[in-house]
Structure P
Amino acid sequence: MRTLWWVLGFVLVGGFGLGYGAGKSLHTERISGSAGDVLEDDPVGRLKVFIYELPSKYNKKILQKDPRCLNHMFAAEIFMHRFLLSSPVRTLNPEEADWFYTPIYTTCDLTPNGLPLPFKSPRMMRSAIQLIASNWPYWNRTEGADHFFVVPHDFGACFHYQEEKAIERGILPLLQRATLVQTFGQRNHVCLKDGSITIPPYAPPQKMQAHLIAQDTPRSIFVYFRGLFYDVNNDPEGGYYARGARAAVWENFKDNPLFDISTDHPTTYYEDMQRAIFCLCPLGWAPWSPRLVEAVVFGCIPVIIADDIVLPFADAIPWEEIGVYVAEADVPNLDTILTSIPIDVILRKQRLLANPSMKQAMLFPQPAQSGDAFHQILNGLARKLPHDNSVFLKPGEKMLNWTAGPVGDLKPW
């Protein structure tokens, strides 16, 4: 079986480009039915968004202090703001708005190593909500039920990078009625609010475009992964990080010739993904990572190892048909699982991944392009309209507790 796969690896479909700026491949397939239709929806004309004008200390000044925020995987909050400012769905008349958007860059507080610290985020968010509630009447009509916030941190609006601490904090109380646009999604988790829109993390489109290789390059790597298997600094005993799934990948397959896995991050990383049939997308500290975006963009079948994950735009992208789900407990059987997938199934997944609209939906390009992640977010908001009358509060009615949460959150920001 292994020999057979090594031979097949050289004849399976090669790379397909990023969808935009690349020639259209003949080896593509459109997903049939509602998923494909939703993916190609046009949100323009179906909703209007009012953008609150906040003091620059909530957004632009934070970015000026540390421009690295433009390139990390949480940058969707910045680019979504820029997109909406010039979007045809924007309205300057709040009385006709379907949705209200508050542009706050809550993840742009970075350590010297570039890791975002979420400790100020609850105070920032609370301060901004106090501001809009004091200066405009729209928040108080619904206590945020017709407002959306982009919260792309590890555990969304729970605002902590360690899961147990995030669970302990819970979603910021003032956001309990708002719609959250977030990268985090895991079923039955306190940090995933009902009605949230799960989005892909930010991956730099121009950088990926610069690393495209010839579309007919054979896929000679069977399984590819680059990244940590153990986080020795934060999890010295090795059982908590990635719930042990990454450690299991390494221990079981480090010497397996079908698996090209390493902690090294070569300069050919993007090129290697375009030469691979399967790309592992295991959970880390959170269940998601930019590898999922990179795999889809480069036509490498994502192997999703994250139990109960809620994937980006799951009502539009047919994840079951383009990817492979492997339970965390089944990681020791990865070689058997992947080599048992029929060739015709592999080829169909590759043809679906070759569809430019599939790639476009995972990206935040500048300028925005039809069908991209910006538009998928708007599609998600449009599908939640019209708002039910129950979102509007009766005169004097209150539902949110402004003094709930840790004492530190209540300090002025």
Structure Q
Amino acid sequence: MVGSAGSAGRGRPGPGPDAVELTERVADFVRSRVVPLESVLDSGGTAGRAAMRSLRARAMDEGLWALPLPAEFGGQGLALPRYLQLAEAEGASDHGPAALGSAPLLDVLMLRRHGRTRIRDQYLERLVAGELRACYAMTEPDAPGTDPSMTSTRAVRESDGSWTVSGRKWFTSRAADADLVTVLARTDAAPPDRAGLSLLLVPTDSPGFRVVRELPVLGAGGQWEIALDHVTVPGDHLIGERGRALAIAGERLQLGRTLRCLRWLGQAQRAFDLMCERANTRSGSRGPLSGHQLVQQHVFESLLAVRSTRPLVHEAAARIGAGLDAHIEVGLAKVAAARMLQQVSDAAIQVHGAAGLGPDTPLPALFRTGRAARILDGPDELHITSVARRVLRSP
């Protein structure tokens, strides 16, 4: 969605006029407001926080803040199917969802549906307003991330109804700045029992909660390891029913993976646009790069990858938006989108040459995202196996 060759990479019927206008406004905001500040936002610290506050204020002024979040808590209540149409434009930058206030969507929907009254009253309006930040902690250092039944973090119910939580989690996005963390913990039985798992909402200022270290992913920050050492959690901070964590997590994962796929499409489109621009403007002794057959092949293969993946992702999004089961569609989309982003960003780097490896383009970050995407949020192998098993047992 960002760049000069965008129309070449899309190739699908668009939504109605109102949705198109809103999508274009979001795309323009990301392109003109967020992208120029990416290096500052990536660096974090005081300057990064100030830049994000400025972007959020501008998004509010322009009527683009919290588009998909529930109106009852201060969002704009954009229906999920319509939001999924513009998530690709919003996700062209990793910072787009945070700048536009949609980043807490998964947490807000989960807590609205499964949180008790105190949680809804105390936290949801502040999450929507951007006053609080939340994260989600599921994976553990000593357990396979693809097998939550091996979770060893434990929550013990005390006589006064509170919970005492102890354990360690890692690869928890945004944990260092979070005010709340949803923790998958074992409340009953022992590994590998799947029925004894529950979700608890833990305020990060609770005694015993600790950020252990940052876990750079291929050199980039944003993932963290956290420890919970006998953290006391109020009894009404249990999310949903005791022992029903995996059902709630499943709801969250399908939508979360679909949103990531849409954002990866937006980022791949950005890499494709940069590649086309480079090919058209860079010349050597043998003329413009665009006249070289191997460069043309990179453009063709990248366009094929984007256009082949986009229908898969939007099919998954359509089923999610309609409230239908989408396990097969999401699995296909997740593997295809991760591979596609890695392929297209790699081709764009190749066309840029040494410039594609340096700090003057977003291509290294886009490539890193694509490579990490094939492992984080479920490795390719998990989704391949899961989809194949579902297909093979279908009547």
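Computed values, structure above
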read-out: Among P, Q, structure where mean count of other Cβ atoms within 10 Å over residues 73-80 as derived comes to 17.2; value: Q
read-out: For 4.2 (distance in nm of label points 7 Å out along Cα→Cβ at positions 81 and 161, calculated) the corresponding structure among P, Q; value: Q
read-out: Highest-scoring label, criterion being FRET efficiency 1/(1 + (r/R0)^6) of positions 49 and 281 (r between Cβ atoms, R0 = 30 Å, to 0.05), among P, Q; value: P
read-out: For semi-axes √(5λ) of the Cα gyration tensor in Å, for residues 201-328 alone computed as 44, 23, 9, the structure of P, Q it came from; value: Q
read-out: Mean count of other Cβ atoms within 10 Å over residues 217-224 from the coordinates reads 19.6; which among P, Q; value: P
read-out: Which of P, Q yields -15000 [helix-only ellipticity at 222 nm (-39500 (n - 2.57) for each DSSP H run of 4 or more, over all residues; to 500), calculated]; value: Q
read-out: Comparison of P, Q by relative contact order in percent (Cα under 8 Å, 6 or more apart) - largest value held by; value: P
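Computed from the coordinates by the stated procedures, all read-outs in this text should not be read as laboratory data. Source: prediction; values computed, not measured. Cβ atoms are built from the backbone, for glycine too; each structure is taken alone.
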